[in-house]
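Okay, got some structures for you below.
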Structure 1
Amino acid sequence: MSKPLRDQPLSPAETTLLRYLTEGYTVADLAQRLGVCATTVHRRAARARRKLGAVTLDHAVQLYAEQQAAARSH
């Protein structure tokens, strides 16, 4: 049986996506910047959201930003 997504770390692609989203990039911006289609960006975002246990993408971005701030303060 596989582990729940919430127990899995973010992939490098998911981390990059969340970092750009915290900087204010849109899905369309990211698709162009990363050279992928918007559907790919949405899939990566949904997987990152589930891994973080977030309800919405905005919530996932907030949780990611909080994790990064906590990591920098240690």
Structure 2
Amino acid sequence: MDKELRFLLSYLTSISSSPLRDYFTRLLQISTLLNLDKVDEVTFYWTNSSWRLNANEVKRILSLRVDFMVNDIRRLQL
């Protein structure tokens, strides 16, 4: 999904006269969260970038993953 979103963003940017990346930032961050292998990987992304999603949104999105344990998500220090 991440690859497809980036392709779409690239295409739309190429046909647009205005920058679109800011409009897609939240969606790209959601995609990143949904593609994590482990819950604790989120701390790498959270500390190394300025996210548009807040801590509650991140945890809510991570909780959509059935393979992630709810307790692991709750323990995240964001």
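Coordinate-derived values only; no laboratory data. All values derive from a computational prediction rather than experimental measurement. Cβ atoms are built from the backbone, for glycine too; each structure is taken alone.
When distance in nm of label points 7 Å out along Cα→Cβ at positions 10 and 34 is computed across structures 1, 2, the figure 2.0 traces back to 2.
Once Kirkwood radius over Cα pairs in Å is computed for every structure in 1, 2, the highest value turns out to be that of 2. In terms of relative contact order in percent (Cα under 8 Å, 6 or more apart), the structure with the greatest value among 1, 2 is 1.
From which structure (1, 2) was helix-only ellipticity at 222 nm (-39500 (n - 2.57) for each DSSP H run of 4 or more, over all residues; to 500) calculated, if the value obtained is -21500? Considering all the candidates, the number was obtained from 1.
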